[in-house]
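Colleague: Each in structure tokens, the structures are laid out below.
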Structure P
Amino acid sequence: MKKFRRMVGLALVFTSTLALLFAAPMSEQQASVSSPAPVNEVQVQPTPRFVVHPTPERWGTELGVLNQTGYTFVSLDIYSERMSNLSPNQENLLTTPLESGDRVQINLLHHLLLFNELSRQDSKPFYYTAIDEDGDYFQGVWDPAHDLWTISLDFEDYRGDYLARRFPADGAVFGVLNRINSPIIEFSFAPADENLLGEAVLLPGQEAIIPAVLALGSVDEDKSTYRWDAYDESGQRYTGYYSPAESSKAITIFPMSQVYIQEGQYELIVDNQLDDAIWYLFAMTGQEYLYGDWGDDLLGYTIILEGQEEQVDLYGSPRLAQLLDSGWEGRLYLVAETYDEGSYLVYTEVSPDYPYMYVSVNASRLIDESIYQEEEEGVELVLYNNTQGQLWILHESTEPVQPSYGEDLLGDGIWEHDQFITLSVERPFVDSGQQLYLWAYDKDGQPYLRTWSGGEGRVLIYTEADRVL
């Protein structure tokens with residue numbers, strides 16, 4: 001019996017020794033990555049091993065993702081074929097952007113569908129789709145049964161044909177994909193400026209499927225590029241360009257598309273739809289235009305080529321900058337001139353509530369120089385409405401009393417504030433020296449009177465002072 005007890009004792013000692021021998025390497029593999037503990041005296045020791053990013057345990061509750069693409073990702077989805085059939089919509093596993101060179105640990109318990117699918121351990125492959133901040137797609141395959149549980153995203157995963165496969169160039173639909181963190185409430189192509197979303201709201205991560213004939217119906221396919229604009233629910237603008245020559249009918253709205261304008265500042269886009277380049281551009285109020293006080297050229301050394309768009313700095317003119325900084329609101333007239341001195345007139349509304357402005361210069365906007373010249377047939381008067389309101393009726397008379405009837409020279413139109421119209425006066429009347437009375441009426445019937453006779457200036461400005469009481 002004693003001999004037996006001694007043998008048991010020896011066995012116990014031997015077992016403990018084995019445990020110590022096998023425990024040492026295990027502690028080395030799990031060494032801490034933290035800094036060495038502080039000491040009170042100098043110590044000399046061998047350099048220890050440590051693991052910077054321990055690989056998560058296979059079939060555990062965490063999954064590592066390492067970004068080695070050179071790009072920053074804003075979305076990552078991991079799924080199996082079965083998950084895709086159960087839930088076709090992408091799920092973003094990232095809570096913050098994943099920059100190149102960074103690594104993230106995904107807690108699978110926060111994504112139960114993925115966790116449960118991995119728990120099946122059925123040796124079937126999983127797929128991942130990642131989207132970077134430029135809207136580009138990366139795709140790959142991951143085998144959880146054999147691959148490391150740290151997925152490495154590499155540039156080889158880039159899929160430049162992803163959108164072309166989903167929205168082919170010859171397809172019947174156009175896709176608008178929201179990759180920002182705010183709902184999109186407006187989307188349009190310039191110059192149509194029609195909200196293609198209608199009453200729909202495009203939430204983050206969603207995509208709008210628009211009939212191609214509706215989205216591109218007003219677009220000139222001969223044009224190389226044209227601009228799109230989107231607005232989120234806070235009024236922030238996002239913009240970019242699309243070309244009919246692209247391989248896919250799709251646009252991705254991502255954070256880099258955001259337009260930053262300081263408070264009180266304005267942005268102007270000029271679209272040249274002429275068959276000639278625009279060499280000069282002038283901006284002015286209505287009165288300045290009528291008196292030929294056009295100010296400074298805003299393009300400087302820039303030329304807007306035919307079929308192209310250009311962002312113009314309105315603050316390049318000191319006089320215009322002072323006007324805008326003063327809080328002025330109203331209609332801003334722009335005169336674009338080509339090299340052969342053809343002049344084209346367009347306008348846009350200036351308001352702090354809408355700091356983004358767009359004008360399209362086309363052949364129909366050519367200025368008729370005859371209104372500044374006295375022809376043999378007669379002269380052209382320029383009438384400008386500066387009454388701060390609308391004028392609904394315009395009568396002409398040779399008598400100083402209000403006419404009780406007569407042709408309304410405005411027809412069915414309404415003469416808006418800060419707009420000008422032209423009026424032809426025949427040569428016999430000009431030569432007669434008679435006085436012409438021009439009666440304008442607002443919607444309430446309030447009359448405004450201006451007079452003119454041959455030899456006088458041909459610009460007539462209606463103001464509050466011209467009210468007939």
Structure Q
Amino acid sequence: MESNFELIVSVLFFVFAVLGVATYARRVRKSSFAEPIYQFLFFYTLFVLPLPIRACITKQAEGDVTEHLPQLLPYMPWAVALCAIGLPFFVWGYYGRSAGFISHRLPKPRIGKWPRVAFVVLAVLSLLLLARLASSAGSLLDFVLLGYGGTSEMSGKGYLAIGFTWLLVAPFFLLYRYSIRRNKWDLLFAIIGTTINLLMNFIMGRRGMIIYGGLAFVLFWHHAVKAVSFRRLALLGLAAFISMNLVGAIRGSRFENIADFWSRTSDSFGQASDNLALYSYTLTTGEFTVPFETLPQMIQSVGSSVNPQFGATYLRAPLFYIPSSLYPGRPMALSNWYIKQFYESGVNLNEGRQFFFLAEGYLNFGALGVLATMFVWGIFLGVCRNYLRANWRNPGAVLLYAFTVAYIMQAIAGDFVTLFVGLPAQILSAVILGLWISRAKLRSVSVKQPGLSSV
């Protein structure tokens with residue numbers, strides 16, 4: 001009971017801290033609801049609270065909930081409190097001068113003349129990479145029809161699987177052109193291309209990519225085409241959350257054809273719709289309950305069964321730019337290391353548990369590492385905020401901004417490599433290549449910030 005009391009107090013402390021930061025941002029700093037700080041607070045809360053709240057109710061392991069929950073419980077109140085204590089450091093970095101200083105010295109994309117060419121080149125390159133990836137299964141359609149089982153086929157082939165993310169980026173250059181010329185054909189084909197991408201990811205059960213692509217689309221539309229109202233954004237968010245749960249509940253593997261996929265999915269959807277618990281399972285037993293366990297585990301283990309890394313995990317991050325197929329001796333990712341260390345598994349690259357971004361800070365420098373990580377994240381998202389303000393209505397800058405800010409969800413649920421390597425190598429590389437192809441040459445500028453729209 002004492003542990004539950006402490007945990008409940010820490011949860012309430014965290015909730016009040018989040019609400020305090022949101023109120024400060026809105027009333028004191030006059031930040032628009034579309035700024036990155038609110039998206040960070042939203043996803044941060046989604047990953048911090050579900051496991052502690054569940055632990056207040058039951059200690060039973062179910063779904064993806066860790067079997068070590070009873071052992072981690074004594075350390076969970078401090079983990080939640082530490083997440084709350086880190087919020088002022090995040091705010092300090094977000095609104096600090098460093099973010100503005102850095103953002104004004106980043107390259108500014110010029111408006112390109114041939115975004116359609118960028119779309120075609122990125123789409124062709126993506127399909128070539130995916131054809132190579134799918135060669136063992138037959139055709140690309142055969143690979144997609146592997147469904148959720150196709151994830152294991154990508155293990156060790158990230159340099160080919162990058163085709164999925166590049167293919168997701170490609171239609172955005174038609175949307176880029178639409179934001180400038182308002183050609184309805186550009187909009188139509190951008191929507192068709194994005195829909196095909198999301199359908200492929202739906203068949204493969206890749207919920208994260210569906211949410212990422214949808215969020216990037218909404219962010220680009222809001223800042224480059226037409227402002228989206230808060231009410232409409234909230235409805236889209238609710239629909240996305242429900243969809244995320246249902247995709248996880250009904251995803252399957254090894255479909256014979258599209259008709260088989262449709263039939264099995266319809267049957268699964270019918271069964272899932274009768275179980276209301278499936279509409280919220282990511283918050284109770286699924287995706288949002290997994291990463292946070294790593295923070296109390298690190299609090300328990302660092303200094304006893306695990307040695308502090310003193311920054312070693314950050315220094316090793318650049319090695320992950322080298323594909324594992326070319327560098328078999330590459331250090332193990334923290335997600336793989338964690339499951340091998342605490343679950344006696346993880347010998348395969350596709351075995352792992354998401355490693356909460358603050359857990360890596362604790363693994364390296366203890367509680368100070370957590371606070372430092374929050375401060376650096378504040379600077380990072382503050383740079384995004386100021387960069388958009390300095391390049392208002394520049395579609396190239398908005399494109400970079402949209403794909404970066406939409407990545408918040410994946411980055412919170414991952415270690416430093418997820419942000420430092422995953423974002424630039426898998427996604428921004430395609431955006432920058434597309435901007436270059438469309439003749440949106442990059443040049444360094446230093447400009448004065450105009451005010452941000454209050455929409």
Structure R
Amino acid sequence: MLVSLMLSPINTSGQQDFFSDLDVESDNSSDRDRPYSILGWVTQKASYGYEQPSPPFSRTREQLSQLETSLYAQFDWQASDTLNFRFSGKAYRDGVYDIEKDTPFTQSERNLFRTRTEVRDFYLEKTFDNGLYLKAGHQIQAWGFAEYLRVTDLINTEDQYTFGQQDLENIRLQVPALHLSYSLQDWVIDGVFTYHAGYNDMAPDGDEFDQFITLRQDNWLIDRQDPDNDAEVFLRASTHYADGDIQIVAGEFNNNQLSLDGISQMQSASPVFHFSQQRMQALGMAANRVAGSWLVFGELGLHRNSPVMPLELEDFARGDGWQERSRVLGVVGIEYNGFSNTLVSLEVDNSHTRGDINNLGIERNQTSIGTRLSWIGWNDRLQLLSVWNKLANDQGYLTRLSIDYDWSDNLKFGVLWVDYSADQNSFYSAYRNNDMLQLNARFSFQN
């Protein structure tokens with residue numbers, strides 16, 4: 001719900017070289033002959049919330065909001081020229097709950113964020129003699145080219161513990177899937193089957209980005225229901241031409257964002273809000289084209305049975321739940337890298353709701369904008385990234401600025417600033433005081 005209105009160019013086909021995405025260097029020739037590799041990093045983040053959110057958020061004053069230490073590790077094993085295995089995971093520990101003892105953090109926050117572990121990649125991949133490629137296990141499938149609107153990039157769930165503090169390529173979460181890929185002349189055909197993929201990771205009650213914060217009232221209950229069908233199917237046909245790529249995508253799937261089915265016991269002191277994953281179907285196309293220093297990309301898709309979340313607070317808690325409509329989603333984007341060490345991009349997204357929209361609490365066309373400026377200098381050691389997003393229908397704005405410096409090949413330091421702005425009547429107004437400043441450091445290792 002929180003990012004449903006935020007409506008990389010990554011083309012994924014059969015991976016012929018398992019280690020192609022790893023930048024591993026070694027002066028020892030025997031290391032290059034080893035069938036396995038281990039890499040990872042330790043990250044330390046210290047975030048300070050310098051605004052004062054209103055109750056019922058747990059934090060209602062300026063204070064340290066995060067002191068998180070995390071460890072990521074990845075193991076790759078090349079069993080043969082055609083068979084590979086990857087396992088990766090991440091462990092977190094947030095010390096803010098031991099330092100800010102006067103803040104009334106909820107038990108859900110403490111249980112989730114104080115200490116947690118995640119299995120990320122966990123898959124086997126195999127290339128057969130006839131050219132068939134198979135990848136089975138916990139994995140990411142990044143389709144399409146848009147950054148802010150999920151038109152054809154529909155498979156993976158998202159890390160929505162925060163809002164707007166990461167790019168799309170960093171918030172995708174692995175899902176259990178079976179991926180088959182086969183080349184037919186100039187086309188690559190991909191099929192992905194997932195089962196029990198779940199929904200987006202959401203912040204717990206009381207957290208700064210609790211998506212149910214407007215429903216956190218005494219005796220109000222929230223019921224998360226499992227989908228009727230856990231199986232999802234996605235198909236893609238993609239091809240390259242001289243100056244770009246084309247992808248055609250179709251799928252039947254459970255919406256990764258929870259939607260309101262309805263409210264029971266409305267007349268009692270303890271109404272129950274029932275949320276579930278809406279079953280949807282999608283058909284879309286994505287394309288890009290390179291011309292000198294310019295890259296133009298676009299996506300167009302039809303999403304059937306898409307739940308319509310009201311934009312106004314008074315329409316959010318509908319007794320009969322959110323209605324479904326077919327929606328036409330469109331993206332137009334452009335990137336320019338003609339400046340020295342600089343990349344500038346603009347993306348315009350639109351969601352057009354078909355059919356009757358009376359009493360839905362939305363506009364028929366919901367348009368959002370995303371801009372980005374990236375600069376790398378000082379012998380490629382300093383990276384500056386600036387992002388500005390205008391949410392659909394003037395619901396709010398988000399500004400993000402990060403500066404990272406590679407002190408050495410293994411050690412990186414950074415600073416991140418995020419500013420939120422929202423209209424008083426917007427659904428996002430509850431999060432407008434979540435502005436934050438973060439210092440971070442990362443130590444990388446590999447073997």
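Read-outs: derived from the displayed coordinates by stated rules, not from any lab. Bear in mind that the values here come from a model prediction, so they are computed numbers and not experimental data.
Colleague: Consider the structures P, Q, R: one of them gives 1.39 for Cα Rg over 2.2 N^0.38 Å, for residues 316-387 alone as calculated from the coordinates. Say which.
Modeller: Details: P: 1.39; Q: 1.34; R: 1.72.
The correct label is P.
Colleague: P, Q, R: which one has helix-only ellipticity at 222 nm (-39500 (n - 2.57) for each DSSP H run of 4 or more, over all residues; to 500), as calculated, at -1000? Mind dumping the intermediate values first?
Modeller: Working: P: -4000; Q: -19000; R: -1000.
Answer by label: R.
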